[in-house]
Structure 1
Amino acid sequence: MRPAPTVRQLHEALLASPSATEVLRQLFGGPVLARRLPCDAAALSPLQHFHLGPTQAEPACHRRVVLLAASRAVSEADLWYVPARLEPGMAALLLDTETPFGEVVRPMAPTRHTLASRICDPGEPYALEHEAVLRRADGVAIALVAERYSAGLRDGA
């Protein structure tokens with residue numbers, strides 16, 4: 001098993017990449033799975049709503065997952081996405097499989113725009129937090145993600 005990246009390496013890679021899934025695959029050297037967690041329909045904050053822009057005709061769905069890279073739990077993520085803005089069949093994959101969002105939407109070549117990021121202090125439950133909006137090539141937002149990366153990364157565990 002490849003050693004875990006440092007928090008700084010992960011942070012910089014996420015800022016530079018259009019896909020957290022691809023970053024995890026490259027840094028951890030293995031497949032990435034999204035284990036779905038039970039969740040309610042968490043509401044978007046007003047700022048998140050502004051960035052994603054769901055409408056009554058195009059409502060957002062919520063998905064909560066633990067991302068496993070090379071069989072190691074590395075992050076928890078809340079994802080709000082607008083199924084109507086995805087290509088046919090993509091929304092069903094998100095509902096029915098453990099395929100990460102980044103892998104499902106890869107054919108759309110989305111861009112990732114970081115809204116907020118923070119390297120957490122020692123003693124906090126997470127090592128790193130990122131919030132980003134993903135956009136299609138035409139600039140339309142398709143998803144907003146809030147990611148929390150494991151404190152175990154601090155120790156290279």
Structure 2
Amino acid sequence: MPPLPDRPDDAGAAPRSPAQLAALYQELILDHYRRPRNKGALERPVAVGEARNPLCGDEVEVSVALDGDRVTDARFTGRGCSISQASASMMTGLVRGRTRAEVAALRRRVAELLAGDAAAAADPSLGDARALAGVATYPARHRCAAMAWEAVERALRP
């Protein structure tokens with residue numbers, strides 16, 4: 001799969017059209033759904049948070065391990081649509097190594113992304129989660145993409 005357009009390893013590549021980016025992002029979401037990263041129970045979690053969408057039956061549980069205030073590991077379990085499961089896969093990779101405050105800032109940035117904020121959609125700190133930018137045009141799917149982020153926020157509450 002080609003790299004996202006603003007990654008350093010893509011220097012000098014021709015700009016992608018909006019249609020090409022949409023296809024790339026859709027493929028990235030499907031890749032995380034089909035081959036989720038960090039899916040499964042964490043052996044000794046320090047904290048656990050969950051979120052559910054009763055309208056469609058999606059559910060996600062996020063477990064985290066901490067060293068002080070820093071997330072050392074994050075995993076998820078659950079079931080649901082491709083967007084909810086891909087978002088959980090993306091989220092677990094992004095929160096590792098970050099402090100509670102940094103995770104909270106990422107969650108806010110993802111909320112901006114889902115609201116259609118163009119700057120958030122281009123923010124490299126969101127990594128693969130930028131692929132969720134297309135969800136902004138489908139308000140009924142916002143909850144699907146936000147569930148894992150809500151669950152990790154609940155897990156990290158003091």
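Here mean count of other Cβ atoms within 10 Å over residues 23-30 was calculated and came to 16.4; which of the structures 1, 2 was it taken from? Display every interim value, and only then the final one.
On the way: 1: 19.0; 2: 16.4.
So the calculation was done on 2.
Matching task: 3.0 is the computed value of distance in nm of label points 7 Å out along Cα→Cβ at positions 31 and 55. Pick the structure from 1, 2. Display every interim value, and only then the final one.
Values: 1: 3.9; 2: 3.0.
Here the read-out was taken from 2.
If helix-only ellipticity at 222 nm (-39500 (n - 2.57) for each DSSP H run of 4 or more, over all residues; to 500) is calculated from each of 1, 2, which structure is the one that comes out at -6000? If you can, show how the numbers build up before the last one.
On the way: 1: -6000; 2: -13000.
Structure of origin is 1.
None of the figures in this text is laboratory data; all of them are computed from the coordinates on show. Note that the structure is a prediction, hence the values are computed from the model and not measured. Cβ atoms are built from the backbone, for glycine too; each structure is taken alone.
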